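As structure tokens, here come the structures.
Nothing in this text is a laboratory measurement; each read-out follows from the coordinates by a stated rule. Since we're looking at a predicted model, the values are computed, not measured.
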Structure 1
Amino acid sequence: MANTKVTRSQSTAGNRNKWTFSAWVKRASTGAEEAILCVYYNASYYTEIGFTSGDQINFFDLYNGALNGRRRTNALARDCNGWWHIVGVFDKDNSTTDEKIRLWVNGVKIEGALASQQQSSISYSSNLNSAGQTVTLGAKNDASYFNGIMSHVHFCDGYAYDASYFGSTDSTTGEWKINTSPSVTYGTQGYHILKDGNSVTDSSTNSNNFTVGGGTLTKTEDCPSNVFSTFNSLTEFSGNGMSAGNLKFTNSTSTYSMRHSTLAVTTGKWYAEFKMTQMSGGFSQVGIQDTTQFNYDTFLANSSRAYAYLKDGNKRNHNSTSSYGNTFDTGDIIGVAVDLDNNKLYFSKNGVWQNSGDPTSGSTGTGSAFNITDGYDYCIGVSSNDEGTDQIIDANFGNGYFGTTAVSSAGTNASGNGIFEYDTPTGYTALSTKGLNT
């Protein structure tokens, strides 16, 4: 939903004194105000659930320019890899003052020492659920867009449900996990959208459908029960930007800049693809790097445990460059097969494995580009520089998209995990939490 909003014009009022909102969201950036849910009449009257510019999760109702009620986390929500589950309850007529407005994050109720600047007096009904207003998901009015992904959005009109209705704690891992079919009542103005995809058609019985009010709403394999890697916004070098849920990397400076996957691996077999969306001039690389050497240089393959396939067809590790495969340029898709069971690395160009490589050859390493140093955590990544034109590289870690463009003809994938443009080598899987637990 990066830079996208969905809206619904509410012609009939619901219960403005009691309602529940639940959503699973994955951030793509930090340090900016981002609205998940907003009903905005004007700057003095609106209701919002989202992130502050200081990365706190914030739930408030504003009436006549003053707070009607608020809960805000003390903890900072800066994880851009995992999903956040946020539940907000507005319950004006509750006899207990501290229960009038409630907030849960990943199953934990935000109160006491967990809450910052809390106020729960609530003298007025909420702006949300009033007639004639527009409900917006993913933005505050026409600003403060949510730069991330949203899934399983529930709104229950006239009911106050705690987080345990929408999620539960895994008895083995202790992880807060999604309940995809909660037993809740939606009331007349309630809805359930973005269920297992990008549909804004209401999955409840109400037909309270939304419409895309700006941007492009795409479907991704990334979801609360299978978190796929993206580029990591917390390891930005040279301050260049990312977009499309951190799957699009744009380098607009003359210096080199790197981007790495949010997930690192030390064993197993992994596959990812990168599209050279704009490569006019400049110089780009695709490869892997040991996580302890991220700060070595902004040139991906300059460190001793970094290995890359270069735009000019060469391969590089540290100070050693040698011939390897074909050159690549705008429109080409580079595949990366990382075999950390046998410590081999392979690259493909538009589905053709370079140097006659065979990623399924195991310890033989037929045509492999490198022998990888064993015993380290590696991220898949890219680096590029700008020589007069922005360099754009779109990643597909199995999400099924290059940036916001779906793969044109999905290849076969024996692991059943992820969607790629070309066939995934047998025994390899996508860099995702399901892949890590295969």
Structure 2
Amino acid sequence: MEKIKNNNDYEKYMNDIFEISPVSRFIYGKRDKETLSHIENYMSDEYLEQIKAINFKYKYTNDIQLRETIINEEYYITNKLYLLLFSSYTNFIINFDYDNNIIYPKNKIYKKSRENDFKLIIKGSIERAKEGLKENITYPKIIIKKFLNEIKKYKNKNENYKELYNFIDKVYYPKCRNDIGLCYLKNGKEVYKILIRDYLGNLNITPEELHETGKKLITKSIKLGETYKSRKELLDDCIKYSKYLYDNIIDKYFDFKPKKKFIIVPVPKKLEKSSPLGYYNDIENKVFVNLSYYYEVDKKELNAFIMHECMHFFHYEYMKYLKVPKYKMYNYSNIALVEGFAHYMETYCEDYDDENNSFSLLRKIRLVVDTGINYFGWTYKQAYDYMNKYMEKKKTDNKNEIDRYICMPGQALCYLTGKLHIIKLRDDFLNKKKGTIKDFHRLLLIEGLASFTIINNKFGFKE
């Protein structure tokens, strides 16, 4: 197997991960037979023990980023968060079906081999779910019910899918919990704090502080203006603005422009119910727009939405241009930098109005509702009523947002928190006349997705 050539600890660590994870090798762009024909059984005890052994091997590394990675992974394993199964927000059945048929090369032999591997994952998920019931670690019933509805069409595909569906329906679902917050699980509040720290790139911010920040920043509700009348109309405007962005915005703020313009495509219909309004897939190198939301998208706000998603596209292209090592792109995990950078770039849209933009408002609401659910124990009704109070015409989106906060506690906090920290870094950099805005963006992104511990040190920034 091809190995990473350099010899620092994080690269050694990734070589060890490659030994047990064909999926990681695929993400890195490796296309050997073993990589294309297999996926690891991440539900097995054997795989869990292999991960533990790798983490122990590098536990005392001097690499700050690797040490942070291992600490967070150990906490994840110790608190058995791997027993939180069957998320309706990122449905592993639907995602495998999509990847196997679309993203991986269409080789029938390899495809069949991956399907055989996935059968083991399904069987393993049943055993993990049984363990989760014993430990009282499950998603809420409201999430499991949606998961069941999403995989209903798969249950007659083969006996494994049928066995999984029947197990969840008859055994697992009836015993799942009725509350929705992570705080109701054992050590839930402490686990949530660790998840926040990991998602926020090691920024030291408490749930209480995030909750209060969100409430202070929310000044009023926003009513949608003119929305789209059809899927086609929304897609056409997305493509139109992405071209404008490429032609008129990139050169103002960066010392690099991708050779190819942004690629905007619809979210596949089979993924619409479990997908957000938009996302970027770096393997396919495309921006996906969920056209089923057309009637909830305000025309005057589309530029901020497309700016955000296209900046994900640009971010990865820029890192490639800067020759950022792949492990810094794909294994460093500062989600607050990824999402915060895209949200921060929205402020460079022409006529951007933070106080009257529903996408900006949503990011503020997330601070309140995500922490409300997972730290302060809000009910589903409390969360839904709060969101509808400020965004009453986005009821479908609001429900999907709440599912997201339940299934991925803390992730939604990354957008605004990352944006605010990047603005602090930028203002400090420019005020001290250390360089231009283009210099700032290069310095910000050249370390890949490193934690803010590393980025702050690079800028010489202290709170």
Structure 3
Amino acid sequence: MDRAIGLPHAVAIVVGIIIGVSIFVQPTEVSRYVPNIPGIFGVWLIAGLLTLCGALVCAELSSAFPQTGGVYVFLNETISPAAGFCWAWAMFWIAHTGIIAASATVFGRYVAYFAPIGDAGIKAVAVAGILLLSAVNYFGVRQGSILQAIVTGAKIVAIAMILVLVAVLGEGKHVPTATANAPAAWSIREFALAVGAGLFAFGGWHMVTYSAGETRNPERTIPRALLIGTLIVTACYVALNAACLYLLPLDRVIHSTRVAADAASVLVGSKGAAAISGIVLVSAFGVLNGVILAGPRAYLAMAERYRPFAWLGAVHPRYHTPHVAIALQGVWACILAGTGSYRELFTRVVYTEGIFFALMAAGLMRSRRLPTYRPAYRAWGYPVVPLLFIAASLAVVFFQVAADAWKASAGLAFVMLGLPIYYFWIRKHARY
């Protein structure tokens, strides 16, 4: 395979994948838990550090196990096939489809800037967006990838526009950040919940290492790209939060549903807010398309390994797409978007992924003791980096689950249902 990816391109891949549309609403979620300025910035910095730790773990594992499937492959090879199966199971029912539903909800919120559609209308728009883009990818990966290339830069343009506007027009627009309606103090529990909300905006880092086989000098390029790219993303997120907090009182940030548009309206009025909302809409459309396009990877890996799921990997005879996987993914994501709030959606994603990401890091440490384990490069800071990542991931999971134990228990029980299904039905039908 031609190794055409150098450091600048690798950094661009990292930044492009990690920056998502949730950053245009997630400052509100973070500030609700930690309603003071130092705490908010601390949350984003720690979320960026944990993202870097997880990405470095993933980078080493991707060099050792370069097959398609990502986390599914890593868990399958380092922990057990049952762990890999449960990850794919959780991806479909909660994690990946939850990201699709949450991204579609952000899309619906920014559509609501232009039309008074209310909460029911936002859900309807979210469902319509999922159905439309699932259909685009159903009828051809080429069409989906062209759409992705057209809109992928919009999210970066939106952030850059807000920051430039603040720099050029922000003088005299600063408002006091204190608020009488929010408590000044916060607990460790609330800080952990805020970090979980921040981590959702860094989602996708586990996919940035999948191109290791096409990267020049990957043992040096990928860790450097991860470090530089994560620092760039963290700096963008901190700067965007600073801009919002500079322009808006904290209580308005806490209660906003479209914080980027609200900040832009202070600077350039309703027309400027409409322009930012339009760019966010394009960005949300692109992110949603990208997530829908990427989802079937793990499902296809599972279909290839286990005969009972062979039908899931069916390829359309005319369009040459995994049409069954795309259709099922789209239908279930629509159900999630239509029945869950934005906070419920991203919270389930965070604690579900946190469990498997901690397992992934534990798998790396387990593999390091095996003489047959020969990665192309090794993660920096071992064993501190994986241990820190495991501890932080489990802490975030604990506080997220404890915050709403009943709903979280139901979600986790559904994830754990994958284990008996695997042991009593699936494993006896494995192809290898």
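Work out which structure the value 0 belongs to, where helix-only ellipticity at 222 nm (-39500 (n - 2.57) for each DSSP H run of 4 or more, over all residues; to 500) was derived from one of 1, 2, 3.
Values: 1: 0; 2: -17500; 3: -23500.
Considering all the candidates, the number was obtained from 1.
Given a value of 1.44 for Cα Rg over 2.2 N^0.38 Å, for residues 48-191 alone, point me to the structure among 1, 2, 3 it was derived from. Can you show the working numbers first?
Numbers: 1: 1.04; 2: 1.19; 3: 1.44.
The read-out comes from structure 3.
Here semi-axes √(5λ) of the Cα gyration tensor in Å, for residues 248-287 alone has been calculated and equals 24, 12, 9, so which of 1, 2, 3 was it run on? Structure of origin is 1.
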